[in-house]
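We did not get these values from a lab; they are worked out from the coordinates using the rules stated. From a predicted model like this one, the values you see are computed outputs, not experimental measurements. Cβ atoms are built from the backbone, for glycine too; each structure is taken alone.
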Structure 1
Amino acid sequence: MDMLLEDADFVIGELGLEKPMVVGHSWGATVALELVGTRPGLASALVFIDGPVQSAANMFSWEDAQRLMQPPLPRFTTFAEAIAESQRDFGRAWDDDLESFVKARVVDNGGAYVLTLTAAVRLQLLRGLYDSQPEMLWPRIDVPAVALLARDGPASISSWKEHGAALLGELAPNIEILWFDTPHDIPIFAPAEVAAVIERVSSAAAASSGS
């Protein structure tokens, strides 16, 4: 996590971005929250999309988290197989423009297609998510911010999200919470709606800064 935050901070400086809005989804939402919460004055706004609103340790032991979040990584005989799995995963949200997404996430490995994400790296990401303490960061957010949360998913996860949203409302009542009736990949299932939220928060950030 520290390396990622340093990289993001460096890129913002190198590109000459002055108080950019930071947007992240899933694990990227955790990175976005860490970046904005630990570097006051860096960002103008935050859009947090279906990451862990509260500490995972509030719901799972580390052993349970590993069992839940580390299913076997897929191995596809053909690229068409990889496409077919994504079509099943995304259901009604699937369209041919997502083929480039599938292509970007697999690599040829000895005549088969495997994810660019390896088990070792996934374990590192999972540990970073598990160790993250959102409860400590939300009260530090002093810029326009919104949390987008997905309702569709396993009952245990949905219940955990609802508890987290209630906790967020207590810790940082200035953070807007929006629920979406979609699975976890909100930007794929509701791209126009997510874009509209980002545009609205960006406008609010510009207005609050007088820029």
Structure 2
Amino acid sequence: MGRTTTTARSREQRRARIEHTALELFRTRGFDHVTVEDVCAAAVVAPATFYRHFGTKEAVVFAYRDDFEAVLRATIESVTDLPEADRLPAVIAEFAGFLESQSELLAQRDEIVVGHPRLMQRTLMVQRELEGVLAAGLAQLRGSTRPDSTALLEAGIGMLVLRVAVRSWRAGEHDSLLRATQLALADLRDLVGRPPERRGSAAGRP
């Protein structure tokens, strides 16, 4: 193993240790009651090391953003050969499977974020950024260089389906997020295909 590879692995391990330590402190003590110095002392690193990896405490909480965006982009690319009507459902289902694999990470961050207005606002911003990535990707699949109204609508609907699925999954209504997402997509198709006079009285799918 070369020195460069060893150094990179050591750097990643150090970053992961800082992230894990910080998140656990934020979860147990509360985000506002933990300082960078507290994190550094617990992780046994110098403040300069913390700032080199993250810059701010908030950056630790939202360190998942780049990985999630990369997975979403890869998922969009994987549906290129599907018929256009099948692309959004395929992307949403595949991304739901990824989110389910990250359930512990997301649950830990939820404990930190819920009830904290600034962190909640940033969470919504990250969700909008992911929605923008989805819109841009769907538009690009159709040969457009920027999201058109169709792509924006599709992305908005897709993220809404995911939010509904996550809510029902965490409420214990379904044993997997993927299953919850599939049912939410089926509900959406049913709603769109239903005559207008019947939409307001529709019961939810069990």
Which structure, out of 1, 2, was helix-only ellipticity at 222 nm (-39500 (n - 2.57) for each DSSP H run of 4 or more, over all residues; to 500) derived from, given a value of -25000?
-> 2
If mean count of other Cβ atoms within 10 Å over residues 62-69 is computed and equals 15.5, the structure in 1, 2 | 2
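For structures 1, 2, calculate Kirkwood radius over Cα pairs in Å and state which one comes out highest.
Values: 1: 18.5; 2: 19.3.
The structure with the largest value is 2.
Given a value of 25 for relative contact order in percent (Cα under 8 Å, 6 or more apart), calculated from one of 1, 2, which structure does it belong to? Before the final figure, lay out the partial values.
Values: 1: 25; 2: 17.
Answer for the origin of the read-out: 1.
Taking 0.05 as the value of FRET efficiency 1/(1 + (r/R0)^6) of positions 38 and 150 (r between Cβ atoms, R0 = 30 Å, to 0.05) derived from one of the structures shown (1, 2), identify that structure. Don't skip to the end; give the middle numbers.
Details: 1: 0.70; 2: 0.05.
The read-out comes from structure 2.
If distance in nm of label points 7 Å out along Cα→Cβ at positions 102 and 126 is computed to be 0.7, which of 1, 2 is the source? Show your work: numbers first, answer last.
Numbers: 1: 2.6; 2: 0.7.
That value comes from structure 2.
Have a look at 1, 2 and say which one yields 0.25 for FRET efficiency 1/(1 + (r/R0)^6) of positions 54 and 78 (r between Cβ atoms, R0 = 25 Å, to 0.05), as calculated. Could you put the intermediate results ahead of the total?
On the way: 1: 0.05; 2: 0.25.
Traced to structure 2.
For FRET efficiency 1/(1 + (r/R0)^6) of positions 142 and 166 (r between Cβ atoms, R0 = 30 Å, to 0.05), which of the structures 1, 2 scores highest?
Numbers: 1: 0.90; 2: 0.60.
If we compare FRET efficiency 1/(1 + (r/R0)^6) of positions 142 and 166 (r between Cβ atoms, R0 = 30 Å, to 0.05) over 1, 2, the biggest value is for 1.
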